Structure P
Amino acid sequence: MIYTLLRFSFMDFSFLPKYWSYFNYGVLVTIMISACVVIFGTIIGVLVALIKRSNIKILDWLVSFYVWVFRGTPMVVQIMIAFAWMHFSKAPIIGFGVLDLDFSRLLPGIIIISLNSGAYISEIVRAGIEAVPKGQLEAAYSLGIRPVNAMRYVILPQAFKNILPALGNEFITIIKDSSLLQTIGVMELWNGAQSVVTATYLPVTPLLFAAFYYLMVTTILSAVLKQFEKRMGQGDKN
């Protein structure tokens, strides 16, 4: 009987024709969340890294405190606290094609994951900037380039090449971390899979199919990032 149950749980994909839309909807929401977090998290991370290099002590202390808090506490706790604070917000539910987005749940999730990711990206960017030889900055100053422009056009492009693999890993992590939003009811991929488990009483196969979806998305992203790294490397050689 145990063998029959295991075989049924692992091999029965008969739920797919009826519940395929749950996974397609979930992966679209996951990609949308991840894209927003990548944009906002990168902006936050770069700004925090630049502030930490400034000589304004109060700002340096504030961003250091922010990084300390978001790196030192679990993301799921941060998400739940943000959702509790925004629980009484009047954020609307807006439809985009097949997506019905409940912003009262999406906004706290996107904000927290962006802030969490920004804390890690700031350390990645800081390390990348420090890896650029100091002579590059001195050479820019000797040519009369203003400090802001020197950082923008000389240091950051070189730092970006150094940190690209680490940024790629962070972006892949963001896709997987988006599954934590199921704790506040966001219908992303993992929540969709759990809904199928509840509806079909199949404890394994819907989760395996969701894992396969995650694997495909992260594999495609990894391939794109590898191609981008190769192009950047060719630019160095030329």
Structure Q
Amino acid sequence: MELDLKKLELRNVNEKLQNLDRKTNERDFTITNPEGNHAICAGLDKEMNITIKGHVGYYCAGMNKKANITIEGNVGTGVAENMMSGKVHVKGNASQSAGATAHGGLLIIDGDASSRCGISMKGVDIIVKGSVGHMSGFMSQSGNLIVCGDAGEALGDSLYETNIYIKGNVKSLGADCVEKKMDKKHINKLKKFLKNAEIKNHKAEDFKRYGSARQLYNFKIDNNY
């Protein structure tokens, strides 16, 4: 079913997707003429397939649960913010805070992601085929951030237990983020991620793994004045 945002109000489109017609049980949608609208496909909580034909604004697919959403263009701030499950695939570039606070699911970005990609991740898996900006992975708690390109300044600052895999160069590491051993277990896991994202031009063995040194969130009596 086609949903044309030149003819329909965004509120009505989101309400239709949030309240599927039980009689028709339609689960496949195409959204046309998004024209940078904000919060498209926000708050979806059922299994469905959605393709957005064009660029979108802030918080596209925010709070997604179960839905499979493809954006054929660029996305603004906070794509897949607080996602719980499902899949969001961005065919273009992403602005800052992609996948922020997301608890689960898979976010794939074919292009580059700006600053703070994966900030405060809580279990989501994020795959960026390009590069990411500064402060990516900031305060990330769990999940996996995979970057096929380069990373900006302060990667993984104040990191908890998220694994970060970088193929390219890292401008600088944030507080408590260190390079860690890339053993067979991590290589095999990374191979699965690359396969699922249909990435064939990168080998898992060529990535470096970064994680927490675990020095910031442990109480030390010497610091108690």
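Each reported figure results from applying straightforward, stated rules to the coordinates on display, with no laboratory input. Everything quoted here is computed from the prediction, not taken from an experiment. Cβ atoms are built from the backbone, for glycine too; each structure is taken alone.
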Checklist entry - A value of -26000 was computed for helix-only ellipticity at 222 nm (-39500 (n - 2.57) for each DSSP H run of 4 or more, over all residues; to 500); which of P, Q is the source structure? => result P
Checklist outcome for this item: When Cα Rg over 2.2 N^0.38 Å, for residues 42-105 alone is calculated for structures P, Q, the one with the largest value is P
Item to check | Origin of the derived value 41, 22, 15 (semi-axes √(5λ) of the Cα gyration tensor in Å; candidates P, Q) | outcome: P
Item to check | Given 17.2 for mean count of other Cβ atoms within 10 Å over residues 154-161, calculated: source structure among P, Q | outcome: P
Checklist entry - Which of the displayed structures (P, Q) returns the greatest value of distance in nm of label points 7 Å out along Cα→Cβ at positions 26 and 58 on calculation? => result P
Item to check | Highest-scoring label, criterion being relative contact order in percent (Cα under 8 Å, 6 or more apart), among P, Q | outcome: P
Checklist outcome for this item: Highest-scoring structure on distance in nm of label points 7 Å out along Cα→Cβ at positions 18 and 178 (candidates P, Q) is Q
